[in-house]
Structure I
Amino acid sequence: MSKHPSHENELKKLNRIVGQVEGISRMIGEGRYCPDIIAQLRAARAALRSVEANILETHLQHCVTDAMMAGNRKKASEKIMELGDLLKRFDQ
């Protein structure tokens, strides 16, 4: 079994997102202007989508590719089904 790829770079981005969310919380507590809060919420969502896309890309490049290159059809099929299930679960 191969080792999972590192997502160390994503931790830095996630820490920035945590800071963004804390800032949004302060904005709400201070009663800031709604469009300003919404702009920050959208920026945080975009940042999370970017982290998600990077991790998905890494998964496809390493985990799924490794399963396919190993010549194990069952394992490759499981990886593809796993991705399909994941996308269906959250895209509703």
Structure II
Amino acid sequence: MMSSLGSMLPLVLMFVVLYFVMIRPQMKRQKEARAMIEALAKGDEVATSGGMLGKITQLGEQYLTVEIAKGVEVQIQRSAVIQVLPKGAIK
């Protein structure tokens, strides 16, 4: 009985280390990204996963309208936003 418990101990320890080193930080990043996407507001300057920078002009349930240049607006999915930039970052 003790030998089978002793042989499983390294496997259990490896799983615990894996959880704290890889799984938990990834879940935390996903939670932060979800909160950032939900907190988007009109006038925020954002960067998209495609590399475009722009200012949000309209918000929808799943889509945003982003002005990338004067008079040029594109519609993107909320999930394409990867970063909210500081105000005034886009000239």
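Bear in mind these aren't lab numbers, they're just calculated from the coordinates by the rules spelled out. Remember, predicted model here, so these are calculated numbers, not experimental data. Cβ atoms are built from the backbone, for glycine too; each structure is taken alone.
Some notes on this structure:
- Distance in nm of label points 7 Å out along Cα→Cβ at positions 13 and 45 from the coordinates reads 1.8; which among I, II: I
- Value 30, calculated as relative contact order in percent (Cα under 8 Å, 6 or more apart), assigned to which of I, II: I
- Ranked by distance in nm of label points 7 Å out along Cα→Cβ at positions 37 and 77, structures I, II are led by I, which has the greatest value.
- Top of I, II by Cα Rg over 2.2 N^0.38 Å, largest first: II
- Value -11500, calculated as helix-only ellipticity at 222 nm (-39500 (n - 2.57) for each DSSP H run of 4 or more, over all residues; to 500), assigned to which of I, II: II
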